[in-house]
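Structures follow.
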Structure I
């Protein structure tokens, strides 16, 4: 389904078989809502599950001007408003985790719990050039040139060997991503920095990292857990897309967390 959200035609999928509390999933850079297919199916009997394509990704339109992670936070707020959701449990992976942190700071009363996976609270000065390089590569060479290195960051070699169909689906989504949408998102993530504000997040938080994540080292994600009072940190045997590579373990952790808030 599509809605005009802040002037951007936005695709979303709502699964509310259970009619329960809202549970919103936010995907990674170069992904789309399909990354959450399995987890959405797991939770839809007990929750009203929302997934959507972030600006410039999937079937959501590419904006004609730069945007910030704060803009992406406002997009989520507007989408929830349009769907009549006053508050939600929130799950974000990588870029989605950055949006989740910004949203929890911007709209704390609208977040029931916050689950962050394989993400950071900001890019240090020495890391900004990487985002510029990825943005330039997308614009100049297209997504095909970025795909091999991206998949090797996202998934361990063991997972790639043992789950070729899942890897192919993830690759296809990455290759179909708009180069301009990807580049604009890279620039938004380059400028994102809430490292000095993370300790102001006052909602129950579960923070998850992949042990083999080379894109965002586990120590960077763990620092978020250390900053958010009372949060819980879990390390999974996975690379950057830990909730996907270790989907059963992640689902069990999330189910317990949603039931208890700890």
Structure II
């Protein structure tokens, strides 16, 4: 497998699934441009109290994702099932905590015995839920189309984050899938040796405790190997290093930021 070193390429050949999504424009943007585009709107949404503004931003974020990202079955379930269900659950949950005295002048929505849920409380609860959903939807623009390694590399190359810190974080990020593989191996070994421990929730907890020590030992061994490899390559011995994969900040990133900020300003001003 050959490495991609051209400054016009941002695809990491070791990141599964990225080449298949090369035709969607969000994958060609610098990760920092997506953060810079959505961050002002996410911050301002904290302070809105109406229903129309967060709804419009949810629709806007969905439009950008549908046009610029590859929608998998998991992404579709997240967007069209999990988010609406979360809005309903959070909306009703927050409405139950609203002080009834402040909304007593609004029409009753639900009455159970002496308890009344007023429509004003429901509006406050769903306004909060929609703000949370709007912020989450905007975060998905980058979250669904950006890999952790590319975000680290962009931070090192554009934000001048010290590479000692950035690549240490990248090494920690690479630990996560390795832990999943090692956990599968440990579970298979326990099954082969007949260490089932019975069934039920308590048996699951007992088996989980049995996985901790082997996982910790494997993590220590892997960390030691990584540290030795970094020392052998003189990692941290120089102030700068040559990047293997470049994540450039180009004109398309500036255009995306400007257009997204302009659309966000219009939604805030006219809603």
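Computed from the coordinates by the stated procedures, all read-outs in this text should not be read as laboratory data. Everything numeric here is computed off the predicted structure, so don't read it as measured data. Cβ atoms are built from the backbone, for glycine too; each structure is taken alone.
Comparing FRET efficiency 1/(1 + (r/R0)^6) of positions 37 and 205 (r between Cβ atoms, R0 = 41 Å, to 0.05) across structures I, II, the highest figure comes from I.
So helix-only ellipticity at 222 nm (-39500 (n - 2.57) for each DSSP H run of 4 or more, over all residues; to 500), computed for just one structure, reads -21000; which one of I, II is that? Here the read-out was taken from II. Structures I, II were shown, and mean count of other Cβ atoms within 10 Å over residues 93-100 at 27.4 was computed from I. Out of I, II, which one gives 206 for volume of the Cα convex hull per residue in Å³ as computed from the coordinates? Label of the originating structure: II. Given a value of 31 for relative contact order in percent (Cα under 8 Å, 6 or more apart), calculated from one of I, II, which structure does it belong to? It must be structure II, since only it matches. From which structure (I, II) was Cα extents along the principal axes in Å, for residues 29-84 alone calculated, if the value obtained is 33, 29, 15? So the calculation was done on II. Between structures I, II, the greatest calculated value of distance in nm of label points 7 Å out along Cα→Cβ at positions 165 and 213 is seen in II.
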